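Dropping the structures in below, format is structure tokens.
Each value in this text was obtained by applying a stated rule to the coordinates, not by laboratory testing. All values reported here derive from a predicted model rather than from experimental measurement. Cβ atoms are built from the backbone, for glycine too; each structure is taken alone.
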Structure I
Amino acid sequence: MKKLILVEGLPGTGKTTTAKWLSGILAASGEKTTLLSEGDERSPCDFYNTSGIPKNDFESLFAQNPSERDMLLSIALITDNYVYLRLDKCPNLVADKIKKWDIGDGNNQLITVADYIPCALERLEHWVSSHIGTSETVIIDSGYLQNPINELLFRHASDDEVRAFINATTYMLKPLNPACVYLRRDNADQAIAFAKMAKGQGWANRVDKLLQQNGCEDLFQRRFELELELLQNVEHLICHVNGNSWDTARKEIRDYFIG
């Protein structure tokens with residue numbers, strides 16, 4: 001891989017818009033570029049609507065229905081120890097059977113921190129090995145810090161468990177020449193206030209409810225502190241965002257990656 005660019009930051013910092021913009025300017029400069037946005041099943045650290053089923057459990061569950069098993073394996077990502085399936089690609093009756101392994105559902109407390117970590121790391125290891133030596137630049141929106149840290153904190157991981165996990169992913173990504181663009185406002189409260197204003201009351205209500213249900217009212221503050229700390233272990237560019245303007249951040253990003 002020519003370059004792996006990881007776009008990160010709290011909600012309200014413009015990650016998705018920036019990732020799309022950066023993908024566009026790199027492509028316009030002649031660079032072969034792939035953008036993996038949130039929810040893209042190709043993204044190695046985004047488990048949106050995805051069940052990560054241990055192989056032994058998968059084989060036991062479908063032992064009496066080989067045709068169903070074979071159909072699922074034809075649409076699954078298969079690694080040494082897991083079968084990964086997008087629930088929205090499965091027939092409803094099958095999706096109901098495997099939903100308890102939904103690793104991307106923060107409310108699914110059947111998946112513990114001890115379940116999440118090996119499942120997530122094995123999928124990432126598989127993705128990295130399949131991308132070594134390719135000539136493209138890949139941009140991943142929110143897959144390096146935001147999504148995994150959210151999933152870990154929703155499952156009441158300690159800060160040290162989060163550090164250990166992100167450090168392990170950072171080590172795995174090294175062969176792909178990673179660099180992280182981190183968009184930040186002055187503090188977590190400022191970022192979330194902007195996100196609520198920009199995304200609307202519906203988003204604000206859903207997020208507040210999710211945080212309260214999981215006892216994670218301090219999630220964004222913890223994330224903010226952990227993310228700034230963990231950036232020190234990877235090549236990174238921190239861009240400050242003020243108000244509605246990303247002009248300065250975009251100039252810094254353009255200079256960093258294009259010159």
Structure II
Amino acid sequence: MQATGTTDAREMSPVGDPSSGMSPVVLVHAFGSSSRAWAAQVVGLSDHHRVLAEDLPGHGQVEGPFTLDRAVESVRQAIDEAGGKGHVVGISGGALVALLTCLEHPAQVSSLVLSAGVACPPRWFALQRAMSRIVPEPLLARMLAGAYSGAMAEHVDGAAEDFRRCGKRTYRAGLREISRVDLRSRLGQIAVPTLVLCGSKDRPNIPLSREIAAAIPGAKLRIVPDAAHLWNLQQPETFNLTVAEFVDQAACGA
């Protein structure tokens with residue numbers, strides 16, 4: 001799997017050198033986005049961590065189709081590249097992939113950071129799926145550009161390009177996969193340090209994040225002030241500091 005040229009962590013950080021002694025961090029992007037969205041994290045975290053951010057199936061430069069099974073396998077392969085075990089950070093749909101990776105391959109996950117994730121789709125999710133079906137693709141791309149840019153004007157063009165590469169079919173495949181998931185009964189099986197995050201302005205997802213944090217043993221929950229859905233784009237320095245501090249604590253067994 002190959003990420004876009006501007007965000008390929010294998011070029012931007014020493015991820016290929018497990019002997020570096022740095023903690024490996026694997027970043028999993030949102031459905032409809034790409035590894036491009038992690039550019040600030042690849043740069044900001046690479047001084048002290050081995051970072052890998054790659055495209056999920058059907059996104060960026062990776063061919064589809066998209067399924068959760070294929071997405072989990074792609075993350076497992078990324079962890080293998082990072083040395084066989086890593087800290088997994090997921091946002092939006094990527095948080096669901098991170099959860100599943102930990103449940104399916106627990107020995108390969110050192111810790112989890114889950115931002116705006118979902119363990120079971122809420123009632124309003126059916127409306128989101130219906131809208132994605134009836135709205136024409138160009139209009140859907142414009143509608144999603146705001147959320148997928150972290151509400152930051154400088155990221156709108158990149159978010160729009162990512163959605164065009166992904167396409168409505170892959171985006172709706174991701175929504176369909178989410179609609180079939182219910183991990184609530186399995187969250188208690190997660191035995192690694194877990195940080196659950198959600199932006200204070202991402203109101204629909206706050207209850208979902210609270211549900212995840214309450215069900216994972218020992219999980220920490222943090223609602224981030226003034227943050228939207230993809231707040232790694234909106235507040236990159238805060239996001240990087242939050243992840244780095246948690247990963248370092250998890251690596252030290254704190």
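Where does the value 2.0 come from, among I, II, when distance in nm of label points 7 Å out along Cα→Cβ at positions 175 and 207 is the thing being computed? Here the read-out was taken from II.
Work out the source of -15500 here, i.e. which of I, II gives that when helix-only ellipticity at 222 nm (-39500 (n - 2.57) for each DSSP H run of 4 or more, over all residues; to 500) is computed. Label of the source structure: I.
Once distance in nm of label points 7 Å out along Cα→Cβ at positions 159 and 191 is evaluated on every structure in I, II, the highest one turns out to be II.
When mean count of other Cβ atoms within 10 Å over residues 111-118 is calculated for each of structures I, II, structure II comes out greatest.
Identify the structure, out of I, II, from whose coordinates Rg and Dmax of the Cα atoms in Å, for residues 167-214 alone was calculated to give 15.9, 42.
Here the read-out was taken from I.
For the read-out relative contact order in percent (Cα under 8 Å, 6 or more apart), a value of 31 was computed from one structure; give its label from I, II. Source structure for this number: I.
Between structures I, II, the greatest calculated value of distance in nm of label points 7 Å out along Cα→Cβ at positions 47 and 103 is seen in II. Kindly point out which one of I, II the value 19.3 was derived from, the read-out being Kirkwood radius over Cα pairs in Å. Computed on structure I.
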